[in-house]
Structure 1
Amino acid sequence: MSRRVEILEISGEALRRHASDRGLASSGHSAPLYRGVEPLDKAEPDEIAFCRFEGEAGLKAIRNSKAGAIFVPLSLGAQAARDGVLCIPCEHPRLEILHLLRRFWTEAEWQFDPKANPCIHPSADIASSVRIGPFSVI
């Protein structure tokens, strides 16, 4: 069976440095290590998120999130600060997440074991450079 493993691990220090490199201030506590990027309402304390909402809707979404680091709209600024959360105010939070991913995202190599996929006939001749996705029948 083939599967693709996608990885993002970034230290709190590296996240602060990234924000600084982008000309962004950061405030609050940073975790020692962040292990992914998730939507604001799904993120855990070791994950990074962004808030696209402004005003009271944004503040409510941030208060209800468990994310350990959040890119927030500039308009929320210091109001968005929470204990135990690294807050990074910016003009375009979604765009800043994309810059972060471009800099730190890595993809592991495809892992393929044709014998583990019951839908590949044992007599099939498959080149090592071929990628076979889930639910393929050969």
Structure 2
Amino acid sequence: MILGSFPSVKSLEGDFYYLHPQNKFYKLIANFFNEDYPQTISDKKNVLIRHNIALWDIVKSCKRDGSLDSNIKEIVVNDLYSIKNISNFRIGCTGKKSYELTKKYFPNLNVFYLSSPSPANVKYFDIQTWKIFFNN
């Protein structure tokens, strides 16, 4: 499972995850699994299904101006324990906010920090976190 913080404005508009054109997420997935870059939402869903990758966000609802995690306020988190066998999932949190909130509210879950694929994080992006996650 890949766990983000909260969908970007572009993702909310498109009603699916990681839809900002400069987000690296689907490029990473395509590269790790030797797939063509998925162009459509249907293609994106299919590549995720083929590789058993679930997407969700730790934040169920919030107030936020724009898409930056630093602007998230009045957070209500999703109940990860509502997912059957969640403790057996391999969970990668995309970015600091997702990771920190997941550790705070679900300290018993084993989660991995993944460098955010967001265009706002391009200067600090570390592909090694993704390589470790997908190669273990």
Structure 3
Amino acid sequence: MLSRLLKEHHAKQNERKELQERRRREAIAAATCLTEALVDHLNVGVAQAYVNQRKLDHEVKTLQVQAGQFSKQTAQWISMVEGFNQALKEIGDVENWARSIEVDMRTIATALDLSASPFLLSYRLIVTPKHI
């Protein structure tokens, strides 16, 4: 009887160990599933953030290139406008110079007319015969 009780005790103890081992494995499996689910959930957000960051980096590079091109184009426009402005100034300078020359020439012509008038009158008197 004692031996039978001992066997039953060992059998129940083995059953409890097996049950405990099975529950331990189930708990480990459940914890593993939970951990994987949490990691997957977090990774989705991280992956999306990574994708967004790459898109932003690409957009920043594109924007930098476009800003550089715009800066060069703006510099060309400024250069063209400055050249045009300089040409307008030169045209204005030429116009002023031409007016100045015209005024000087009129002054000279008037002076010559005034100074030549008495000379021509006396020349005509000398050159032309008196009997006419």
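Okay, here's what the table says:
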item	result
Structure responsible for 2.3, with distance in nm of label points 7 Å out along Cα→Cβ at positions 33 and 65 calculated and labels 1, 2, 3 on offer	1
Structure from which 0.00 was derived, FRET efficiency 1/(1 + (r/R0)^6) of positions 9 and 49 (r between Cβ atoms, R0 = 30 Å, to 0.05), options 1, 2, 3	3
Which entry (1, 2, 3) yields the derived value 40, 15, 12 for semi-axes √(5λ) of the Cα gyration tensor in Å	1
Given -9000 for helix-only ellipticity at 222 nm (-39500 (n - 2.57) for each DSSP H run of 4 or more, over all residues; to 500), calculated: source structure among 1, 2, 3	2
Which of 1, 2, 3 leads on distance in nm of label points 7 Å out along Cα→Cβ at positions 17 and 97, largest value	3
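Since every read-out is calculated from the coordinates, none of them should be taken as a lab result. Quantities reported herein were computed from a predicted structural model and do not represent experimental measurements. Cβ atoms are built from the backbone, for glycine too; each structure is taken alone.
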